[in-house]
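Q: So, here come the structures, one by one.
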Structure P
């Protein structure tokens, strides 16, 4: 899910590496070097954060995945659905601070801007490690909030931006979702859901009256109507791999999510103000995305100016085309890569 504009730039911190894992161990001359399969903790803005890096060749361009949530790591899903990307990219899954295998810092003030600076630090590490002038970023859901601000502040670091589950105006999106659930409940004569919806007060100007707690209540009501037969169901990521099933997933969501939701629950985030970009912009939108309205995302896309821009629809996807239609997602990314080959 969530930013103010961007804060004053931080001085790039000195990067330390856990387990004696240094840039020198990754940065090798691109010609003649083989595969990479590494995972480690990298100290970013004072907090050790987990990176998992895989590719059949270090010579491939780097693709950094910025996950959603907040605090919902994507590494297990990327392992399961997106390993084909390692044939053409150096695929990097990053668990953001306070979730997954990354560490927490109870003294840090959590703001979307802090996550932008974390992403910037990760990018600088990857550029140096793989001797790359630029990298690709794929951003999902909350990650798109990080991503839009990241490319606005540091466009020189990126070949292209790929947004999926794209946030634009959270409250406009939420109102459309509420209207959809209300319509579906009326058609189903679902009086219980209609009564429950009426008790959750929301406006596009002020958001949810009771903030994050009301969002959770609405999400529980909406889930059965957001589920579509046209969209493949997804596995529970918390149970896919033993190294992640043993982790506490919900405490970070309930703590970090509650803090960062305040940035979404009013008009603090509205990307309609961000219309001019210096890098290519690609939107990968699920036809049935009600979590972050693909209708609003398309409307926003039509206002954007960029060196190149394209919108790809995924007709059998909801909020997560990267996992609901992974083969098509892979094909579209190859198209993006081909279009950016001269960058």
Structure Q
């Protein structure tokens, strides 16, 4: 694909540079400040992007090869021949969703941003789209052709890749104060832009419920236990097929932290990605340990680490992300500006 300048870059650069110093002060993680929402948004967005960028160079590598030569720092090139700090479709579509949420919630605006990303390289790190999943491409092609947003995503059992889970996290800032039915309905509509099967929706719902409780300051083990009651009870109340809920039994009925690494899969299947991300979060004690554990599981390294990184960012905070990784991350100033604008949109929801 020809190298194209992202429409985002030139438009935002002067604004970001002008206000960068002010934003850094207002967004910096500090237990004594009074801006928790901007800090949380920043932690989530950077958590996703850093995890993604760590995984991009080794996507599709086997667990065995990464065991011999594990990722321990931000590297570059590899699978897609991209420089260090480059994030992929996981982060691009996360930022497209976040960008839409700087306005009043509108599913068509989110869809339009996804189309701009695929067709115009909007919200890309270097002005080109170099990675896109089959189901995501098919759905966005449908959106581009004018198909209604709620009908674009695949609904077959084979349409349960991780393409909606990987970019769903910003939605938590929109739904966090809604009743559970409203949270589920919004999650379903945003997932269904690209992935409409109930299994993908449940995965996104579980993930956002975990993120929501992290926003409320709860312990990760407490959250895990809470969701073992909350998620099945709610899904039963809306008559979701019990066989679909059963696909999540290792999260909902067992202690996933008791599983060995060999029992954790890291393919692009949505249940595998959700399980792996929660396992990495539960079995580590720091941001860097969680995302590196995710990357070194192999296979879909960027998405597993992005999904893990979003939760780890919320759990440990922005200051827990290694400074050298932030410095190497592409478009970090634009991401910081986006975090502030998402947080500032709270009154328009």
Structure R
């Protein structure tokens, strides 16, 4: 890695630091948010650049003293350790500067439903829902329920960078445990499928009202006053794509229609991304698969207290903590792997 990259990082970071205290920027809420986001994104690389400077200075100082005739073991050790540190920092800086997924700053819409395994799959889907919502709350994100039923949950996670965290949860989550209804104590395997979709703004996806078929019907299942007594449930069909979204949790057609359109917009946006970037396998169907037991991104084994993420081959023996929403180690490993992959694709 050449010094110009470090200089570029330092220059840009200094520019952003100055803008953060610029009255003109402070007075513009949108501009301040953009500058703040860019500042925080570059901050890790700027810190690494500073450490690289120190390591280069240490190596140069040791080389100079050794060249002057010094034959000190400590100096040789300092030179060797500084060179090793420089190599480590150069790799870290390259990873830190990898181009981010342009959707990382968006909110995310998550859809969870039971896959293979009958009733147990529905119960497992409920557990996955609790795990992800607890994780969102721990990370300081806001959770908004869009549709909530036994074994099926649709919800939005809102906050800066929500998609960058929860996009890795998309796929088939496999559980191996003894169901509560199992009298013989036999371990069953079942699955829940998760789709994590970047929430699209209206500017991202234009939906022609003429392409929509909107049907209303009476809500079913548990509900309060008027949820089950009026035609408040809404089914929106996007005729060109065949995508169907139904919502019935709210008491009014208007609220259910708005929620359905948000989910539809996210699905259409994600489908467009998949068509543009087929190599990234981003579309919902490839993310969710069929829900069969053989397809999985992660396995949760209750008997061993084990969680294995098959994408990064990481196994943790803290199942209880993971189910309580402590997924940070898994997310960090997946984010690091994504950066390495993006770096390999860019070179």
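Every number here is computed from the coordinates shown, using simple stated rules; none is lab data. Keep in mind the model is a prediction, meaning the values are calculated, not measured. Cβ atoms are built from the backbone, for glycine too; each structure is taken alone.
Q: Kindly point out which one of P, Q, R the value -18000 was derived from, the read-out being helix-only ellipticity at 222 nm (-39500 (n - 2.57) for each DSSP H run of 4 or more, over all residues; to 500).
A: Q
Q: For the read-out Cα Rg over 2.2 N^0.38 Å, for residues 166-333 alone, a value of 1.12 was computed from one structure; give its label from P, Q, R. Provide the component values of the computation, followed by the final result.
A: On the way: P: 1.12; Q: 1.00; R: 1.26.
Structure P accounts for this read-out.
Q: Follow-up. Thinking of P, Q, R, which structure, once FRET efficiency 1/(1 + (r/R0)^6) of positions 62 and 126 (r between Cβ atoms, R0 = 30 Å, to 0.05) is computed, gives back 1.00?
A: On the way: P: 1.00; Q: 0.65; R: 0.00.
It was calculated from structure P.
Q: Tell me which structure, out of P, Q, R, gives 0.95 once Rg/Rh (Cα atoms, Kirkwood Rh) is calculated.
A: On the way: P: 0.95; Q: 0.93; R: 1.08.
Going through each structure in turn, the value belongs to P.
Q: Supply the structure label, taken from P, Q, R, corresponding to distance in nm of label points 7 Å out along Cα→Cβ at positions 102 and 318 with the calculated value 3.7. Present the calculation step by step, with values, prior to reporting the outcome.
A: Values: P: 2.6; Q: 1.5; R: 3.7.
Among P, Q, R, the structure yielding 3.7 for distance in nm of label points 7 Å out along Cα→Cβ at positions 102 and 318 is R.
Q: Further question: One of P, Q, R was used to calculate distance in nm of label points 7 Å out along Cα→Cβ at positions 110 and 310, giving 2.1; which?
A: R
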